[in-house]
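What follows is calculated from the coordinates using simple rules that are stated; it is not laboratory data. As the structure is a computational prediction, the values presented were derived from the model and not from experiment. Cβ atoms are built from the backbone, for glycine too; each structure is taken alone.
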Structure 1
Amino acid sequence: MNNFANGLKMVQLTGRALHYVFKIPDRKETMRFYRNVLGMKVLRHEEFSEGCEATCNGPYKGRWSKTMVGYGPEDNHFAIELTYNYGIHSYEKGNDFISITVKSSEALKRAKQENWPILPGNKLEAPGGYVFQVIDEKQPSDSDPIQKVTLASSNLSKSIDYWNGILGLKIFEKTENSILVGFKENETKLELRCSGEAVNRGKAYGRIAFSCHHVEQVALSELIKEKKQTILTPLISLDTPGKATVRVIILADPDGHEICFVDDEAYRELSKPDYESEKVLDIQIRKDTS
């Protein structure tokens, strides 16, 4: 738990690392990469007729889909959220996202079998230019293979002040040009790496998501306002047909990286595995002529 002051009282933010969101340009090849190369499972898939009120799919109003993939259930594994906007097949990439690190020598073997290029340093590039740094070690079965998400920082001091000083994430490692932060030791971490350059998010920008208890969200909102930081989407409830309604607040750090805090109680209901929905995904891929 992490303590932060909201000007009225001390609050304990009980955070949990959830997922990172990518906008994907080519759903068929993207799914081949995550399933056949990285070896992730489709945890659930959802189709939407219009854009998300919290811009989960970016600033697009039309039909879109969301596919959650990972190495295990979202209750105890970090996931990748793949958002696909029908009819949009390219996104200008900035320098905001650096990589996601995965421990899995098995992924490198599968890449060779799939004839997927292995770049210098054991890097794999997903469609859209998203880089995965692979640690050439046996994929763990008792912990999450996804080690960390690495994003760019233009000013490390400001990043530390925000992520540790305001949000209360613990600093697990610190170097001259990077910090590794998170809520818990056994969860996927966030690394912020400073190059000294301005961060350009382009149009392919992603979003990192955490959960906290429902009762903590209001205090978090008040804290961000008090600290004069950015709220992109004030507290809002989002519906998913046939599933739980969740409340979210979308923030932005000093470099504009989007951060979603969702209420943990409802999200655990929403994110229950729906392995049968993979069939819907495959049908929609075959039918897609956009």
Structure 2
Amino acid sequence: MEKVRNPMVSGTFYPSNPEKLKNLLKSFFGDNFKVNSEKLIPPMGVIVPHAGYIYSGETAAKAYKKVFKKGIAKRVFLLGPNHSGLGSKISIFTSGSWETPMGGVKVDEKTTMKILKDLDIHNDEFAHLNEHSLEVQLPFLQYAMGNDFEIIPICMMDQSLETSKNLGKILANIIGEGDLVIASSDMNHYESHEKTLLKDEKVIETLKNMNLQEMYDTIRRYNISMCGYGPVAVLLSIGFSDIEIIDHTTSGQISGDYEAVVGYLSAILSNLQK
């Protein structure tokens, strides 16, 4: 029997009703959105948030819209942080499929097993049981591409610079035409709107410089509670040379609570150097 990962945050982070979910996504993508049905050449990367859709969905969709106007992916690498503390330092969901209200998406077992071998690590999949950072990306992908693509879900408890660079190097040798790499991360957490924007901008400046060490130093120096800095570091380590910042918002702009917000960033990486 095929292994199935059922949705954990359907009905909370996003609607569990398929039609309501599609209508919400349509409101993010717009009535005039059209997908380019050609294969995504060259491969691209995106940084997107992973909060409830009401807060960060529009920010994420702005990046996805630009990607899917370039082409569609046949293989999607999903990189996210480990919020639960379950599982191994790097946890890869190796086979089967992931379900959402919009249907199932196959896991690329051949690629997941290659990454596991290259990392030379003991793997378990417990990290994926209650983790939302990867799951919430799937409906965006399904809305644009249907279910005709495969995923490589990677959850990172170890977000150290060394681990991120090593994983980025491994992925750089695998990624090619038709591939999309997603780094799922929210930015600064639970400070004021003004302070969060200022802290986030310090990180964004390091991203514009494509400077990994500077990003880690900045996060540490200014005590920035960005949750997915490891996945972002992997994306930067793969070898993309260009980055375009698409959107930067906070939850306060939706909730009206500007005292304790979460920052959201979307960006696109392109021009892979090999």
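For the read-out mean count of other Cβ atoms within 10 Å over residues 56-63, a value of 23.5 was computed from one structure; give its label from 1, 2. It would help to have the intermediate numbers written out before the result.
On the way: 1: 16.1; 2: 23.5.
Checking each candidate, the match is 2.
1, 2: which one has helix-only ellipticity at 222 nm (-39500 (n - 2.57) for each DSSP H run of 4 or more, over all residues; to 500), as calculated, at -4500?
The structure behind it is 1.
State the single structure among 1, 2 that was used to calculate FRET efficiency 1/(1 + (r/R0)^6) of positions 128 and 176 (r between Cβ atoms, R0 = 25 Å, to 0.05), giving 0.25. Mind showing how you got there, number by number?
Working: 1: 0.25; 2: 0.50.
The value was obtained from structure 1.
Out of 1, 2, which one gives 3.4 for distance in nm of label points 7 Å out along Cα→Cβ at positions 208 and 256 as computed from the coordinates? Kindly include the intermediate steps, with their values, before the conclusion.
Values: 1: 1.8; 2: 3.4.
Of the options listed, only 2 reproduces it.
From which structure (1, 2) was relative contact order in percent (Cα under 8 Å, 6 or more apart) calculated, if the value obtained is 27? Before the final figure, lay out the partial values.
Details: 1: 22; 2: 27.
Label of the originating structure: 2.
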